[in-house]
Structure P
Amino acid sequence: MLRILGIDPGTGIVGFGCIEADNRTLKLVDAGVIRTPAGEADATRLSTIYEEVSRLITEYQPEWFSIERLFFARNVTTAMTVSQSRGVLLLAASQANLKIAEYTPLQIKMALTGYGRADKKQMQEMVRILLNLQQIPKPDDAADALAAAITHAQFVT
């Protein structure tokens, strides 16, 4: 049984999703979000993200850390803050000696739906189906993190 922690990076909200994969069988372990207040200093927000993802790594003991790669952003400021968040997330994974996999949104969409321009609803429905869940995981950031984990499971199982 392989345990994968998927991450949807952000600054205000970081999605996480932990799954177990075994011979193409997928099982949800947990999913949710790490939130940081908008008014806090960037350094404080990044520290919170680092501490919380480190806690998740300790709690769930994954072998792999699968994170969405920043593909592009319309807003340079948003791209910078998300990049900073990715940096502390990758640092936490590296310090925990996890194997790290990075996937673009296109790669994740292709892995889950076979279509690189799949919309958010299609992606969320595939996450629900592949994990055999009654409902689509909420919030969206958690579903996106699970999609990153599922993508990696398809490459290693």
Structure Q
Amino acid sequence: MKYVTFAIVMVALGFCSAAPAQELSQHDQIHIAVQEICPVSGQKLGDHGAPLKVKIGEEALFVCCRGCLQGKQVSPQHWATIHANFAKAQRICPIMKKELPANPKWTVVEGQIVYVCCPPCTEKIAAEPQKFIQQIDELYLASLRAQQTARVTERVAR
């Protein structure tokens, strides 16, 4: 966890950047919605203003506020929840086009964690990263839409 704290401290001191809300791309906005919570506080992203993009290890993630940049450590529990959120939203190996196993393999590509069904798939992703990052964003969007539809259906059923 030392590298995680170091990365957050680096952002707080200005050695790395934390993107303000107006600079967030559609890709970032999708990732904020899928990530859902801050890896430091566990608070819902957006509840304390615009989430800030940081690099934690090799991964680009978001924290909920500047307070979480103040040398605080990432919670292992929140970290596990975030990774589960991404795996659940991705659901499918982008190479084999089948459901991810219970404990999928993964790789980090351009700051994004990518889940796969087996180790050989990571090599294929490394060969064409942009193609697969775009596919994963589409899977995330489909998952977010399905969640929204389920919420609306639940409200109507009440």
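Computing P(r) over Cα pairs in 5 Å bins from 0, in percent gives 1, 9, 17, 20, 19, 15, 11, 5, 1, 0, 0 for which of P, Q?
Value 1, 9, 17, 20, 19, 15, 11, 5, 1, 0, 0 for P(r) over Cα pairs in 5 Å bins from 0, in percent corresponds to Q out of P, Q.
Looking at distance in nm of label points 7 Å out along Cα→Cβ at positions 47 and 87, point out which structure of P, Q has the largest value.
Structure Q gives the largest value of distance in nm of label points 7 Å out along Cα→Cβ at positions 47 and 87 among P, Q.
Among P, Q, considering only relative contact order in percent (Cα under 8 Å, 6 or more apart), which has the greatest calculated value?
Numbers: P: 33; Q: 21.
Greatest value across P, Q: structure P.
Among P, Q, considering only distance in nm of label points 7 Å out along Cα→Cβ at positions 79 and 135, which has the greatest calculated value?
On the way: P: 3.7; Q: 2.9.
For this comparison of distance in nm of label points 7 Å out along Cα→Cβ at positions 79 and 135, the top structure is P.
We did not get these values from a lab; they are worked out from the coordinates using the rules stated. Everything quoted here is computed from the prediction, not taken from an experiment. Cβ atoms are built from the backbone, for glycine too; each structure is taken alone.
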